[in-house]
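For reference, the structures are reproduced in the following blocks.
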Structure 1
């Protein structure tokens with residue numbers, strides 16, 4: 001189990017959540033499938049798979065858990081088609097015009113008929129609390145989905161004092177300088193072949209499979225664009241795309257780490273999960289601490305004001 005993305009949240013206080021207490025809280029909000037008339041359902045499931053009753057996996061002073069969201073698929077076009085058919089039938093049989101209020105009522109009837117028959121789809125999001133470093137890490141590239149998990153976790157445990165990290169330097173300015181002057185890029189980071197450049201007006205240049213130090217890239221920078229996303233390799237260990245909000249996407253292990261993973265001889269899914277997580281947690285922790293450092297460290301005064 002390897003995270004592909006990282007939405008990072010910082011605890012404002014020392015983490016006091018324990019595995020046993022979290023297990024109890026998550027159990028009270030365990031996942032149940034959508035009811036007959038429900039459009040969605042959210043709950044916690046085991047990170048170890050369906051055969052496990054444990055909703056929390058504890059390792060390396062970290063607590064791993066997993067959220068499931070089930071949604072019924074009912075496209076607006078389908079609803080509109082059923083409503084229009086019924087409206088046409090009434091207008092034809094009764095030779096009168098169906099007004100808006102009546103049409104709204106027909107729509108409610110259609111929904112009542114269609115919701116129980118709708119197909120469902122589920123999305124799963126892994127997350128873990130790093131107790132030692134005071135982080136909550138969510139495996140999604142989408143801030144909205146990360147906030148949804150955080151909100152549901154806060155509802156589940158009662159209190160969750162976390163915020164996105166606040167760093168002392170502008171991430172966009174620092175990454176832009178790496179492209180303007182390549183010598184400013186730290187030695188343990190290597191520029192990839194993709195970036196997104198943007199200006200204050202919202203104009204963007206999406207550059208893929210390019211030399212990021214090329215003349216055409218530099219021309220965008222001279223025109224006032226800043227780096228919004230940047231592909232990097234770190235220490236020959238991890239590949240990633242980082243954006244100006246410190247969201248990490250397309251996190252992947254490189255050959256050095258892949259060799260370690262390949263040498264694991266796990267005899268069960270749980271053993272493989274534990275081995276993968278142990279390696280992953282060590283690498284992610286080191287990466288985040290390094291990123292915090294190159295972007296000027298954390299703004300502790302900001303955190304104090306948030307308490």
Structure 2
């Protein structure tokens with residue numbers, strides 16, 4: 001198997017820690033960039049690594065998961081060669097590949113592996129804050145997301161669309177997703193915004209601890225937003241998923257996608273994809289957000305960047321693409 005092309009750090013680790021395994025000369029290290037530990041990206045990346053590592057004796061790959069700032073950070077770090085795989089929202093995959101909406105330069109070397117779960121936007125608000133619509137955020141304490149996260153860029157797109165700025169809030173915070181539930185329950189903010197698979201730890205924590213509402217994102221402004229930004233689509237947070245949310249909540253969102261670079265070895269990517277898809281039933285059991293994954297949609301849906309040749313080879317073998 002050809003050596004996987006990695007950054008200097010990964011190369012140093014490989015040289016220092018390589019272990020002899022049957023069928024391969026040495027273990028090759030692969031890092032997956034994810035998101036905050038309370039979100040879905042981190043356990044989803046862990047699920048990928050778990051299945052890859054389970055077949056280490058077959059292909060010589062060793063996979064590790066890294067908690068990061070989210071989609072924008074991951075795209076930039078992947079481009080710099082700091083990781084081999086990254087989980088990125090489908091809209092930010094498109095923006096990074098094309099070089100727009102927060103990305104100064106195109107990333108034409110980005111390659112797709114597969115898509116994962118849907119990521120409906122969940123706007124969590126304190127029940128005592130008097131917030132009934134997105135426009136009601138004016139004059140409130142709002143967490144818009146940490147710089148480098150997909151949530152931050154998405155929030156800024158929506159704010160621009162409805163004609164709102166940071167100056168409209170009484171307080172604008174930039175907390176990471178792992179910090180926002182505690183901030184809501186400690187009454188330091190009134191609202192927190194993010195797109196994530198359902199269920200996710202941050203929303204569950206806030207809903208169970210201090211009683212929050214998930215605000216519907218629908219109506220005239222949402223319809224015009226979806227016409228302008230076609231990377232998003234209508235979605236729903238199902239009733240009963242979170243404590244205190246009995247009814248379905250209409251919203252919209254993107255999908256999580258797994259991406260890599262064109263220079264990553266074809267055989268390595270083939271083995272990573274094979275590890276996931278050959279054990280898809282097990283993969284779907286590793287987190288509730290993965291439970292409804294469909295292999296055809298995973299291979300074809302929400303992927304702007306071209307398929308990596310290793311992924312394409314596997315999908316053709318299995319008849320998932322023609």
Structure 3
């Protein structure tokens with residue numbers, strides 16, 4: 001009987017130890033989770049005296065904050081104009097207090113105003129000038145949200161080609177991209193989401209895509225660009241567009257170029273108004289059966305075509321050299 005009692009006591013002790021370990025793990029888990037979250041650095045262009053990035057003693061420049069940032073850092077930027085070129089480190093996010101009142105005005109127009117690397121974000125900031133307003137480098141997953149990008153010497157947003165992996169996706173949403181000398185948005189081969197932006201008055205096309213793009217383009221207003229609203233390449237493409245308004249562009253609403261490689265572009269529920277040439281121009285750059293266009297460039301019956309001077313959907317223009 002004593003042996004049974006000892007066994008029971010031993011079992012109870014083991015059980016108590018196990019329960020204690022589980023409890024400690026559960027208590028520790030929030031701490032571990034919290035430690036993996038971002039820490040905050042603050043910036044205010046009116047700062048003076050002691051500067052340590054705290055709310056009481058913010059850094060004066062975004063560059064100073066970036067020097068002290070590491071992965072999982074959020075940089076919070078107060079109202080002001082910051083005359084600097086910024087390279088956002090991997091894993092760093094920049095949050096402006098207000099889209100119109102926080103301005104990064106490039107110190108040098110020979111390089112991008114803002115460069116984005118892997119797992120970076122910029123939100124509620126106006127970016128002015130630079131060679132490109134924002135350059136998204138390779139090996140970079142990036143988000144641009146509620147920003148204004150304008151007056152760049154070249155492209156407003158320039159996205160370097162880097163394949164279609166989800167961990168390299170670039171998302172641009174709720175932003176104003178205007179008055180850049182070349183394209184509003186240019187991208188090499190990449191996975192993209194471009195939604196609810198206004199892309200206007202750029203010196204070339206509103207959007208320029210190279211071959212092989214995978215993209216969702218929805219809810220954008222693309223207007224008054226000096227060339228076409230969008231210039232796309234069908235080869236290798238998987239592009240879906242919906243609910244965009246494309247109007248008053250100096251050339252086509254959308255120009256689609258194709259050399260014959262498999263691809264798909266679908267245009268749905270889009271308004272084409274008053275573009276200077278065709279609403280949609282089809283440009284074939286190799287000799288192949290032009291009937292293939294019908295299954296590779298598709299339109300649904302909810303598109304609206306109004307006032308484009310040369311017509312709605314062009315014949316296939318064959319241009320070979």
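Source structure of the calculated read-out (P(r) over Cα pairs in 5 Å bins from 0, in percent, for residues 114-193 alone, 4, 18, 31, 26, 17, 4, 0) within 1, 2, 3: 3.
Once mean count of other Cβ atoms within 10 Å over residues 90-97 is computed for every structure in 1, 2, 3, the highest value turns out to be that of 2. In this comparison of 1, 2, 3, the computed figure 98, 63, 34 for Cα extents along the principal axes in Å is attributed to 3.
Assuming 0.98 is Rg/Rh (Cα atoms, Kirkwood Rh), for residues 154-233 alone as calculated from a single structure, say which of 1, 2, 3 it is. Working through the options, I get structure 2.
Since every read-out is calculated from the coordinates, none of them should be taken as a lab result. As the structure is a prediction and not an experimental result, all values here were calculated from the model. Cβ atoms are built from the backbone, for glycine too; each structure is taken alone.
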